[in-house]
Structure I
Amino acid sequence: MVCILLSHLSIMLKQIKIYTTVLAIIIFCVCSFSSAETSGNQSSLLGLINQIRTAPFSYALSLGYDTEFLKEKGILPDTALEPYVMDESLSSGAADENIFVDEKSTAAEENGQVHLLTVETGGVVTFLNFMSSDIAGKIFIDYLFKQELENKNFQYILSSDYAYVGFSIKSGVTEAQMNAWFFTIRLGSSVLKSEGQVLNLINQVRSEPWKVQAYLDKELIEIFYENWNVFHSLGREYSPLFFDSSLHLSAVAGSFYMLNGIYPEPLLFPMTPSERSVHYGYNGPSVLESVVEVACEKDNTVACVNKIFSSLVLNEFKAWPAGATVFSSEFQNAGLGISLCSEKEFDMVLTLDVGIGVNDTDEQNSRIYGILFWDNDENSLYTPGEEIARETVMVYDEDLNPLKSVVTNNAGHFSITLESNKNYFFSSEPEGSSVSEKIFVATDKFVKLPCIPHPL
């Protein structure tokens, strides 16, 4: 006789980290089991999740849900999401986050992020007799899927924000001395953290053009000598560029083509930047593209980002005003794509697509492009590696009434929309420190929150 009991024991929420515990008790004899973590276990879990993503309606029916319930939740017979792709960096991060691990590497958490957006969830399936990881994994994934359906909160299994996944599956014993399988899932976006860092730098210098010198490998006086027109590009403030997913896909395809000589599927033939962006869904009237190729050590992401940005700006200054993207007042949207050459140790290509959006201007509301960062050198300028990831930023009105809150991504960026022509306070308290800025918002605005590290 087999008896299975499922109970939701606890949910621990810290920012965007959620751990869900599931208890499965099967009455039989207690058996020993292996503590190994294999790629086969991970592949099985990936297959199950992708089975749900590609056909959530039919899978939910197999769990006993009825058609009307699913339609109310927005799950229709033809609902389908792209399957997740396994990512080794996410699996490594998931292993670090696995709650069965006694010691976690903070360095991996802070510096090892590859994707701009990541989220984790985990679970524990306990039992008294032997249970395979595949059975335990199905119990955990089914539970997670049910929670998303019933709460209509598609954070993990049915999320459209992520494209990659990594797993950690470990066996062990709980504090109550029960045999258990410990699961951690980490999801990552298709947008890279390095792409977000480059966009941070672009918006930093668009807000304060003269401070571009801090990021260049060349003195401005030399640049002016070569092209005096550049002087005029630095004489005004530019509104920030905002991330656009269609331009991002177009830029990724463009950089892939530049590096490999072929387009990724389903593109089969060369296109202009405008044609390519339209293919990926962008509906703006104009798109311009900048491309840079650099040689840098792939393992040193910060150095690569700095070199890419410096090359991007210097290339633009050589030809300015022709083909201006970083210092242009015409564009509001941007997408970046960074591709690595798998056969070479150093080559890297960045493609920047910028576009004029349709109906992006709104006199009543303004978009905020913000960065929260550790101002380690106290120069009030963002530098890659200084970003404060996954930290809450609060926005208050002039009377200090709380209005909105937003969580930064792995590049320290936050985005929010506010009513125009008003004063606001932006505030955050990362790791015992604090930063607060009063800012008048009249139109789309770049907001930086430099935080001085708290002395040890």
Structure II
Amino acid sequence: MTAGPAHQAAADGATVDLAIVGAGPAGMAAAIRAAELGLAVVVFDDQPAPGGQIYRNVAHPPPLPRHVLGPDYHAGAALVARFLASGAAYRPSSLVWHMAEGSLSHTGPDGGGTLAARRILLATGAMERPFPVPGWTLPGVMTAGAAQIMLKTSATVADDAVFAGSGPLLYLVVAQYLRAGIRIRALLDTTPRGARRRALSRLGSAWSGRTTLAKGLGLLAEIRRAGVTVHRHVTDLAAVGADRLDAVTWRSGTVRHRLDCRTLFLHQGIVPNVNAAMAVGCRHGWDEGQLCWRPALDAAGRSSVAGVMVAGDGGGIAGAVAAALSGEIAAIAAASDLGRIDDATRDRLIAPLESRRRRDMAVRPFLETLYRPADAYRIPSQDETLVCRCEEVDRGTLAEIVRRGCPGPNQIKAFSRCGMGPCQGRLCGHTVTELFADLTGRSPDAVGHYRIRMPIKPVTLGDIAGP
């Protein structure tokens, strides 16, 4: 990587212009544009190589034919190459665990410390939505995202697996498995009845995103041609087993089914990874369209906290193309805010990017309506279903605490330790909010979210103490 001003600033402990957390499409695109505009940039990445989830390991892909992962995946190699040559300082396998006004604390292979930054850009991406069905914590039950990670990093696969859920990522991973020659036991599609009819009202506005629609239809056709057994409108999904997964059960209409299997991959969409933004104090609101928390941002990604910006799927699910565009827009806005470019230059640079982003995002309302997860798969109804995996707190325990008058997610920690495990509420936060809302008749906004505290992720006492 070519040395740039950020490398010297970081080495000297001086203030950098822009510190970016995350090296997915948004973080990389932001770093490239910011460096082009003369900003000293440092990028912290908790992964060992840039690319984020979507372009994971793209610079050193596993020994698979290129068509297995597809052209959209391999296109990320060019972005990674531009990023590594941009002059931005890159710190892989580094964890940002604390942020305060104008600074962040981090740890990594070369040690840690605190770095002052005039602007902080959070490009933390997305995570898979929880899928709290009976048995979802059994060994052998994983997410479709985990299946894809194993495929991208080491070409590791699970033969004869069952895939269950809905959404573009699920169908993509199924198609990638098929291209790799892996047998799939069945696809259990949980898209609710009537979803297609409701989505049709959004189809007109999605026309500018027809390329995305065509790709989705192509995936479905690929799965159909492969002869995969597909069960549609699946309800009452459950994983069954004592010490590990033995079978999956479900209902199609009035008929109950059971299928023996050793691996079940679940997926019902993705949600913004908001813990870092919440920890630093950014205002958030509940997005009823995407059924998730998302930070309140202006058009350039500025948050409610001075000097903190958010780009990419961490600010709302939009996909890789829109994420990269939002990263560029945020970088240009940061350069303007720091006085490196004037307002006219800022507006001239942002205008075409914003136009492209609007076109790319036009398809989102259609997809959100079509693949809106059913209430039953977001809000568990059986008392034995675990909600908090880390502390093994089930739905019945939470319902009883709510019945006794517990006012919200933060107070429930004192009664059950729900949300106090190593994941710090990442996996159960959305479920707890929606469960509270369902049980009390309040809106998710009124219920609220866990109060996320520093450190943002678990670290050792040595990391906190410093050198």
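Bear in mind these aren't lab numbers, they're just calculated from the coordinates by the rules spelled out. Keep in mind it's a predicted model, so treat the numbers as computed, not measured. Cβ atoms are built from the backbone, for glycine too; each structure is taken alone.
If you line up I, II by relative contact order in percent (Cα under 8 Å, 6 or more apart), the top spot, with the largest value, goes to II. Comparing distance in nm of label points 7 Å out along Cα→Cβ at positions 92 and 140 across I, II, which is largest? Max of distance in nm of label points 7 Å out along Cα→Cβ at positions 92 and 140: II. Given a computed value of 23.8 for mean count of other Cβ atoms within 10 Å over residues 124-131, which structure among I, II does it belong to? Only structure II yields this read-out. Upon calculation of Cα Rg over 2.2 N^0.38 Å, for residues 196-403 alone from the atomic coordinates, which of the structures I, II produces 1.07? The read-out was computed on structure I.
When percent of Cα pairs over 35 Å apart is computed across structures I, II, the figure 39 traces back to I. For FRET efficiency 1/(1 + (r/R0)^6) of positions 148 and 308 (r between Cβ atoms, R0 = 35 Å, to 0.05), the highest value in the series I, II is held by structure II.
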